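Next up: the structures, one after another.
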Structure I
Amino acid sequence: MSNLRISEVATLMGVSDDTVRRYIDQGRLTAIQLDNGRKGIDGRELAEFLQNYSEAPAPGTTVATSARNRMRGIVTRIVKDTVMAQVEMQAGPFRLVSLMSRDSVDELGLEVGSIAVASVKSTHVVVEIPES
């Protein structure tokens, strides 16, 4: 299982290191001691936290945006049947859902708390600029 540095957690959540430290101080996340003696977060706990976490920008606060096609995140949920699987990831404030074969999930060794990169390929991507 992944144990993550505070800076890695901040990157995955799309927040600052100080915000993660505040979450620890508030008891929203539990710090663990990493092998190097520094504080960190257990990947499984972070995945559970992110399932209930949504800190998308409020309407009207964004001037312009265009999401990147490769997003590093953490796996928050996996649902498998006999042939297919649904994998959910949190990449910063973005929740991504991928449908893939069960074999692919097993071959990649994906589990809740795994760090992964979602690559998005689409023929239709909408870029919006909200009203000011």
Structure II
Amino acid sequence: MIEKVDHIGIAVYSIESALYVYENLLGLTLIGEEIVESQGVKVAFLETSSVKIELLEPLAQRGAIFSFLNKRGEGIHHIAFRVQNIRAKIRELESKGIKMIDNKPRIGAGGALIAFLHPSSTHKVLIELCEKGGDQRV
């Protein structure tokens, strides 16, 4: 079951520059930054009353976020939905014909288990499943 929208991922060239807009102009609160080496990104999470905003900056001139920025420029990269049991949700979606980018979960920001659905199955929207807490083994 989908619990809620966990966060909206936004690809940016510079987190520092983007934070000026999100913190100073919009008044959102920065709740943390980290490097996710396995995905080649630096991330910053900002809090709203209901959904987090995840800023994604590429660490190098390679990887998914770097490619996204080169093709489309800055903007919304994905929508993440919180789930209780990511492994069961992946199996369920695959049984219903959804094409997955990740057939098994991997570790994402904050140690969450994540898996992406292929945009060809979701009307060209990149959707991330996100499980926090519980069994965080890949």
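When mean projected area of the Cα convex hull in nm² is calculated for each of the structures I, II, the largest result comes from I. Among candidates I, II, the computation of helix-only ellipticity at 222 nm (-39500 (n - 2.57) for each DSSP H run of 4 or more, over all residues; to 500) that gave -4500 used structure II.
0.85 is what came out when FRET efficiency 1/(1 + (r/R0)^6) of positions 40 and 88 (r between Cβ atoms, R0 = 30 Å, to 0.05) was calculated for one structure; which of I, II is it? For FRET efficiency 1/(1 + (r/R0)^6) of positions 40 and 88 (r between Cβ atoms, R0 = 30 Å, to 0.05), the value 0.85 is produced by structure I.
With distance in nm of label points 7 Å out along Cα→Cβ at positions 24 and 80 computed over the structures I, II, the top value is the one for I, the highest of the group. Which one of I, II has mean projected area of the Cα convex hull in nm², for residues 8-71 alone, as calculated from the coordinates, equal to 5.8? Source structure for this number: I.
Every read-out reported here was derived from the displayed coordinates using simple, explicitly stated rules and does not represent laboratory data. Since this is a predicted model, take the numbers as computed values, not measurements. Cβ atoms are built from the backbone, for glycine too; each structure is taken alone.
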